[in-house]
1. Taking mean projected area of the Cα convex hull in nm² as the quantity of interest, name the structure among 1, 2 where it is greatest.
2. Taking distance in nm of label points 7 Å out along Cα→Cβ at positions 344 and 376 from the coordinates of each of 1, 2, which one would give 3.5?
3. If you work out distance in nm of label points 7 Å out along Cα→Cβ at positions 264 and 576 for 1, 2, which one comes out largest?
4. 1, 2: which one has FRET efficiency 1/(1 + (r/R0)^6) of positions 112 and 216 (r between Cβ atoms, R0 = 25 Å, to 0.05), as calculated, at 0.15?
5. When mean projected area of the Cα convex hull in nm², for residues 160-239 alone is computed for each of 1, 2, which one produces 11.7?
6. When relative contact order in percent (Cα under 8 Å, 6 or more apart) is calculated for each of the structures 1, 2, which structure yields the highest value?
7. With FRET efficiency 1/(1 + (r/R0)^6) of positions 232 and 288 (r between Cβ atoms, R0 = 35 Å, to 0.05) derived from the coordinates and found to be 1.00, which of 1, 2 does the value describe?
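Bear in mind these aren't lab numbers, they're just calculated from the coordinates by the rules spelled out. The model shown is predicted, which means the values in this text are computed figures rather than measured ones. Cβ atoms are built from the backbone, for glycine too; each structure is taken alone.
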Structure 1
Amino acid sequence: MKFTVADLLDQLPASEPLPVAKLEKALGLSLKSDKDQLRIALDGLSRLGLLEAEGEVVSRRVDDGLIEARLRCSSKGFCFALRDDGGEDIYIRDHQLNHAWNGDRVLVRITREGGRRRSPEGGVQCILERGTTALLAQVAQQYERLVAVPLDDRLLTTVELPEVDSAHLNPEQESVVEVRIDRYPVGQFAPQGHVARSLAINGGPEADLDLLITKHGLGDLPAPPRATLKSLPEKGRTDLTALPTLLLEGWSGGEAPLLPAVSLEDTGEGWRLWVHAPAVAERLSFAGNLDLWLREAAEALCLGPRWLPLLTPALTKAAAWTTGEGQAALSVALELDRQGVLQHYSFSRSTVSVGARVEARALQALAERKPKARTVPAALKALKDQLPLLEQLIDVAGLLRQQRRQAGSIDLDLPTPPIESLGDLTIPPPDETREGWLVSLDDTSPFALLRELLIPAHRALGRHLAALELPALYATNESPDPADLNEVAKAALALEIPLELSCDGNASALELATAFAASDRSRVLQQQLKDTLRPVQLSEVPGPNELAGEDTAFAPWTQPGLHYADIWNQQVLVLLLTEGKDRPSVRHKTRVDLASDSCHGQVDWPLLAPSALIPFQEARSHALLHRLNTRSRFVKELHADALALAQARQAEPLVGQTLHGVISGVQSYGFFVEVPPSQVEGLVHVSSLKDDWYEYRSRQNRLVGRKNRRTYMLGDSVEVVIQKVDVLRHQIDLVVIQPEDVEAGASSVVDESDGDGADSLPVTSGED
């Protein structure tokens, strides 16, 4: 079908009926076959009680008991519905899935409320949108059926194939194919598909990139529509070409996104920090074909050595910086005091000239340069005239970093391993990354500076648009759940990590991060902590952003080549600067400056004409926010998959070798070990521990031998042998090297009465 159930429901107003003819137009249905499918869908949704149909008019029925969620399944068959509203995850038993698959967007009804240490249970009432349209699989013969067995073991199904695809059946040699889904399961009928093509498993980096692209459905992305970009007249633009301006560059991959430029002026009482974003939104027609296409794409995608860009080549070329030439920009002047605290700000449509580009090697040379050296290193010669500006920017970025951390923002020393094939994936983006935490970087990284300079720019626009009640997209980041933090604190205390708790007995994320940074088990503890930090979400309602240390509103806008949300906020800003009414009527001679914070509290008249404002208000819908937040999660999953594939490739040549690693997780079925330098993680299954029967102590993150009292605990150093590597499934099997001497020792023996009580679970050496 040309539409999903989610598309259909999103077009229906919550308060009034809609003619079917208008619904057909909104969904872009012109063929009779597509309209017939719409009628079938309307009938089915009416039977489910989601719609009410009267003749040629339909309306949406409100049911507060139905919850929108995204399905997440595990290889063990456990499925949870992750709620869009951020509520508690809902456990879905297999007979309540109603043919929903991992990754599907669904409507769930709770059938059993949760309790202490137990999630609520529910059932899938309707599948809103399928998350899997194609998959990587291996062809197998099961009795009389030819089927595709998905490589992703979270897809708890097989897909029937036509007999013609038996040509891909090769039991003697491991092979993988791309399977397109032709029919999802219906009633008692199994899903059906067909083999689109075979893929190479050991074909080198390009073949691995093809596997990644195919797995995530990126091979057949829709082409951008033909569109004529708007020309930008010079009238109304502020000429900032005389302002010394630098471009901090960190990425080197093909078609990497455009970056903002920065300038700095010493005002005597503080600094005036300028951030200049490429003028992308001004070149688009709001809600035009190109703008709508960009909303669907939502994000630029990094594949490692190259990018799948968000912007079209024409848009990128028009907005890109050229050193020494004037270029249109959207700029903000941020007035900072000597402590780096934001005092005032003012936005403008501007013309900027980038004087020089700063790369990591230049910052490295600057850091290594002796303070009174008279010679200039080769890496700095191109920046000779800009060195004082660069040094000031480093100082200001340090102050802003200090302010951010004091406000509760979390930095964790968990960088992506430096694997060559990962390319730009090893460099965190220069914005808030949507993760809920920031990677610790030193000042030799251009993005370590740039991200600190961008945060006050996003803070300024968030506060400005919130104060003027304009339809922005706000990036919000809530505090982690205290109960989750306390579980991490308990695990740290069990490892004898000194912690200072607050007067109410709770630990804050910042306190835990500080304590963990000084621990010899810092990496594994920081990994535990990061799982409690909530990701950044886009919202139509302004709110706090813990990651940025902002308690009012935060609206990203300086990275239009990376996120569509930045393009949207640029569009709102341009609308304010070009069409905003700075006085109630022409009879009033006193104007207010709508570009700066000085207008806050002074505007008591409509800022924009309804014809200009209403399209933004209508477009800023739940569907748009869901799309953008979903794509943000997709980017995270894509990057995690690319990392896992690269790590598995690094582990392949090490099969049979003994390596030093650190226990990164403990479960009842075994423990995970992280092996440097690629930080690949493998499983030591409990069945391989032949020397004893082991009990799982969940509160202490350890396995304890019943007889010899040997422990395997979170953060312990161990010697392991890589036994097997499954690159396609990213699974690494390890065997631990057990010392012959099992005498009791301070680090390997625990007291019989270690107080874990009811959480001690007996695990035999053959039990999963």
Structure 2
Amino acid sequence: MVKILNEKVFFLFNNECFPITTDIGDMNAVLYGRGYPTYSPEFFDPVEARKGSMTYKILTSHSNSTSDRKLNIKFDALASHDITYVGIIQTARASKLEKFPVPYVLTNCHNSLCAVGGTINEDDHRFGLSAAKKYGGIFVPAHQAVIHQYVRETMTGCGKMILGSDSHTRYGALGTMGIGEGGPELVKQILSKTYDIDYPEVIGVYLHGKPKAGVGPQDVALAIIGAVFKSGFVKNKVLEFVGDGIKYLSVDFRNGIDVMTTETTCLSSIWVTDGKVEDYYKAHGRPESYKKMQPDKLTCYDGFIRVDMDKIESMIALPFHPSNVYTIKELNENAEDILLKLDEESGNLKLADKIKDGKINVEQGIIAGCAGGSFENLCYLAKAVRGKSIGSEGFDMSVYPASQPIMAELVRNGAISDILSSGIAMKTAFCGPCFGACDTPSNNGLSIRHTTRNFPNREGSKPGNGQIASVALVDARSIAATAINHGVLTPATELGIPEESYKYNFDDSTYRSRVYQGYGYADESETLQFGPNITNWPELPALSKNSLIKLCSVIDDPVTTTDELIPSGETSSYRSNPLRLAEFTLSRKDPEYVGRAKEVADVEKSRKEGNFTKVKSVLDRIDMGSDEVIINTNIGSVIYAVKPGDGSAREQAASCQRVLGGSANIAKEYATKRYRSNLINWGMIPFTFEGEPSEFKCGDYVFVPNIRNAIESKASRVAAKIISADYVKEITLNLPELTDSERQIILDGCLINYYSRS
């Protein structure tokens, strides 16, 4: 289904792919023999041919840098939702915000429900509207659209770049390069600064063939994720979609694949555009946003993936990751073996109990959000369930159209009537099912969802309270097939319902009625509306000469997600209150972490007040307990994790550690660029360590002398000492490459301090 070509390849515009031979002269002869002139009098030039990608053209056209290797990007637009925009605006305010310099949309699709009661969520929305008025933003009220659907419908454009404070910021199928980052990166753009990255490697993704009946975008996406995630083949790279199979895909289908590229850990994505994309922009009243995009006739990539879509079956990603992929047919045929093994590995699941009479039974189906709630997905669902019932034996199902315009068209074409008549609940545009803010299954329940993630507890369960549930990712088509079989897991390929070209008439009247369009109309006299839960960031200290850090959690799992670092669900309501939210840090992974971190923070507070007793007892063991050393040594907490930061862009995974007194992370590697950037922007040092996790124990101290000088002098390695209860050991910590501004942010203590100083 999916083949990774590890050797370098070039892509000819006539859709033929060839490996670059070691003999460039032979390659030159191949090109010449196909009627293509050589790049130079003697040799084909792979470096020059890399500039033929769509990625190169978009990135370099948005960069202020004179170098095409070191990029300083300015985006065309920004996007946030109500979990992130309060913190972003508060950070920008502390850094001298005057007005939004580019269109910035504030959507309200995450905290749309009062999950914790009280006025907290609606207070955030009032704050967002007042900020849009004061600084010139765009405000989309709750239930109108999920963030990415609103951007697709109103803000994308071929050749544009959009930065969002949500990891699934992906608009490549519409010719727009979307990047999801933590809030501080949006703050930089709001303050007219740049997004600084090295030019990324670009991976060509060649889509071939036509998907068979019943195979949807989630199936194709899961096949790709399953093939590339574990190897890290596309990590922090850009995926460039090309190939003869694209013409068979509708724009909705392309969007459904594209939004899931986040789960490969790539940086971004971009697709060739064609007449279908042009028709999309015309239908949405923005024909000027279209232009044809394609690679040059000869384009060299840093790697290649071939996807034979005609061989892809109905897929399922079992807990607890989108890469844990099987075909539904394979799972059904080997249910006991696969589910028993998963139960054993997880330690607390009982998925094998779902097998009844040789068939897998699930309790819930959900189609929602930026991945699932598309017009075509729901039209297919309506066709599949027409005249049928989902039954009353224990299978529940809800769907969430991605926007009110989609909902309106489903009303007009009658699809919504078919869906409701089958017993399926129709709800409003809301991202809650994707991160555990609603539709939590029963204890030991299994939900199949066309959403973006199935990490632990993404469905809202609380293992610490004895509540266990889980999610498997499935395409809307197979959820429909399962629904009409009353919860028996069924691949849509067994239905044989052909894909149709569903007529979509985009009507933006709901947006015209409800969306506040304030870009270009900032009103400095407007007063921000604060609720009692909205608080300012606490003061964060600059980096001292030396650092003494205490390990308050050691995680040896292969990967640690941002959901595990700071859980989603109802905790999201506290994201406007840094200190209150921090109480939930690692609460579902290491519940004792917060208490340990607070103890370290108390030691640092005592040190600042002149009480050196506790610090001296530690540093005396390495003959560094003098008053002079202690005065110049920050005391902080640190987390060790093998590979932290997979998944969400949420900055709170880092900021919560920081407000509890965190100074650093130590890791073998960081799962995503965005998590590493979040650490830096909150003044935490992203150390890496080449040794084994067993080197670190919870409660150990690590002393890093002269760390400030090491960062100032651009050192790549620093000497340190582990001070354990019964031994002292010298180690070396790595400091991967940092930009000049990243170094200064760490030295100053956080991004807020950095901008306040400048």
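1. Values: 1: 39.4; 2: 33.0.
Top value of mean projected area of the Cα convex hull in nm², among 1, 2, belongs to structure 1.
2. On the way: 1: 3.5; 2: 4.2.
Label of the source structure: 1.
3. On the way: 1: 2.6; 2: 3.8.
Across 1, 2, distance in nm of label points 7 Å out along Cα→Cβ at positions 264 and 576 peaks for 2.
4. On the way: 1: 0.15; 2: 0.45.
The correct label is 1.
5. Numbers: 1: 11.7; 2: 6.7.
The read-out was computed on structure 1.
6. Of structures 1, 2, the maximum of relative contact order in percent (Cα under 8 Å, 6 or more apart) occurs in 2.
7. Working: 1: 1.00; 2: 0.35.
Of the structures listed, the value fits 1.
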